[in-house]
Structure I
Amino acid sequence: MLQRVNPGHKSFADYRSIIPRELYEEVAELAGRLEGARVLHVNATAFGGGVAEILYTLVPLMRDVGLGCEWEVMFGAEAFFNVTKGFHNALQGSAFELTIEDRAIYEEYNRQSAAALEDEYDIFFIHDPQPALLRHFAEHISEERKWIWRCHIDTSTPNGQVMEYLLPYLLDYDAQVFTMESYAPPGVDFKKPVFIPPAIDPLSPKNMALPAEDAHYIVDQFGVDASRPILLQVSRFDPWKDPMGVIDVYRMVKEEVPEIQLVLVGSMAHDDPEGWDYWNRTVEHAAGDEDIFLFSNLTNVGSIEVNAFQSRADVVIQKSIREGFGLVVTEALWKGRPVVASRVGGIPMQVPPGAGLLVDSIPEAASACVKLLNDPEMAREMGRRGKEYVRRHFLTPRLLRDELRLFAELLGV
């Protein structure tokens, strides 16, 4: 009931010229103390969404610095993912009626996956609500093992029924990790709450330096005119990313900048049954506009293509209504792009003054986009500041350090 993922190989030494020296040295020191420690990451999908993307970098880096690290994905059928998508939305505040049948489905898949766990790891690192009951059902695992639950979403205003149901299981964990303190559910006395923001891999195909002529060529291949201005959003197609609101922003911008094009790129993940519904609703909202383009990983838009669209975009928008963190904002800033983003979730943490424009409504977003499109020098300066901020705060080696610190504390080394 668990599938092993092969994340490939990475070398920590390759990041030495990119990150601050003191960060590199601290990771090396922590890795020395943790050499040989065994860690298992478990989540719900090996593709689509930010968690899988992070693990494809983090797991091989943990291996490279000396840990015995593996990544496994829990098995789940459509009924299970329908329930956990409801949990995912409910933990962010959506209405959800938790039925006895929902609980039975959720518990059975967690029970089966827990039974497949092998008692050979020092730390079990469990990601998000889908596998959250593994700790409870893994009765055959030694009590000496340490368990971490990592929540990648904003649970500050959760659906009370769902949180009340999950909370006893979450409290069993030795540590609970949230993106930031304000994302933790209020009034809960967790055993060891830890706050660690995510990060991007600057050397991955999605974020590595891409020559301008290559980006131009790739964008052109998809029928988008790379010689005309481009407004871009990269995100899943779901209600929290508000793709239809992005189209409304584009339509207001087009009144001022008639040559603008809109590109919406989304990753369709197998644990997100809502994705196709919102894709279809977005297509309908686009109403056949020939300057609106929708792409996904199922239309041959992979990491390199996303890189090209982000590198070529004149303005990158992230019009989230709720947001776990929104790493696509950091991705755009790393490529020196000006960003217009909603003032929600972890987005303001990524966009300090002068590195982008934060907005609270569709008219504000449209006005900010027009401002950047009409002032290329301001756009370039914002991109430059944003890239440097990302270099210091949101690259994977910093995330690696933060998690190694937590491991060292839990294992007492």
Structure II
Amino acid sequence: MVDETSGFHHIEFHTIQPNHTLDVLVRIYGFQIIAQRTTLNYSQWFLKSYECQLLISSVLNSDLNDEIILTNNYYDILTPIIRNSTTRDLILDRDTVFNIALHVKSIQSILDKNSDVQVLVSLRQAIDEYGSIEYACIKSCIGNVIHTLIDASQYLGPCLPGFTQVSISKQDGFTPLMIHGIDHIAFAVEKHSALSSIAWYEKVFGMKRFIVNREDDPFQGFTVRLGTVGMRLFASEFWKCAETAVVNEKKSNVKLVFGESLIENGSGSSDQITTFIRKHKGQAGIQHIAFTCVDNIKHVVLIAKANGAQFLSPLADYYRQENNGRKIEEAGENVSELAELGILLDDEADDCNRLCSNKRILLQIFTKSIFNNDTFFLEFIERRGATGFGAGNIRILWKIVQQQINGET
């Protein structure tokens, strides 16, 4: 299958507390509001930080009987979704990250090749003074997740047709830009559904499974166990070969991670995957987004903490363990500094090149949930040559999140 997708256009949140969500993203993490709009039924704010774009939506009134459509030329996926009784529950009355909007080269090609995919918004055009876009919206195989497909090759505007630009100079306060782009998006999915989800994304978007780390099993994924609970982790990205070359031959920036619980149904146990699904109206969905940093992860954490960010605390003995301390020092970092900031460090060196001086390093940190329902959270990541996910960091991050669920942090 020829790749029709070239990257993330934007990620859309729906929130019942827009002021809180905007405060977290703008004041604490430095996103800038570049455009906004309000209709009779919803308000939206378009946020940007370098290559990362977020759309924050909040439905004000779900009764669309008296909706006045200002113009059919504007971009609009919310009205068709909330007008339909079978799809409105994807977003209404909840805080959720639900829409991964993708740059595509040919929307019609994707729709033609996947006639069995549920189309939420049929192919249409949006126009304003900056040009035009084509877009459509389809339902993912995962929970309440949808994908808006956008061809913006004929558009020169700052975001999407129908939005009014906001002067950055008139916004209250100033937080420096910290986020450069999106490293990956992680789903929490039902048990035994990760591999079928990967197959769906391969069929629809031409994505391929990739190896998380050297412990990744082709059928079982990378397994994390903590007592009687745990998860299997799988990942998918665009296959970098001649048949799936992306636009301008740039490296793909679409990477998806799928986490499924090891807990058997009816066992009475819970973990971070099953807890997410339970608190997310019983649906699988987007658990977290990992952002890359403009400068370095230490700088981001320092600024964000000063702004009031809440990060998950690592295990008390993590930095005292000899192996972790050695990795940190060999990476040229200070153990005490990373411990104070709460940043984890891992490497991708395998057994045959562990003595190599040019190791592939990965630094990560998780925030606490930015929603009151304790579902979705953020990750900050810095890659120094690393392409996958360190086995050590994954296990520690699982334990940290599990501790939060158990009320231990």
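A value of -13500 was derived for helix-only ellipticity at 222 nm (-39500 (n - 2.57) for each DSSP H run of 4 or more, over all residues; to 500); which structure in I, II was it taken from?
Considering all the candidates, the number was obtained from I.
Given a computed value of 1.0 for distance in nm of label points 7 Å out along Cα→Cβ at positions 10 and 58, which structure among I, II does it belong to? Mind dumping the intermediate values first?
Values: I: 1.0; II: 1.6.
The value was obtained from structure I.
Supply the structure label, taken from I, II, corresponding to mean count of other Cβ atoms within 10 Å over residues 98-105 with the calculated value 21.9.
Working: I: 13.5; II: 21.9.
Matching structure: II.
Read-outs throughout are calculated quantities, based only on the coordinates presented, and are distinct from any laboratory measurement. All figures in this text were calculated on a predicted structure; none of them were measured in a lab. Cβ atoms are built from the backbone, for glycine too; each structure is taken alone.
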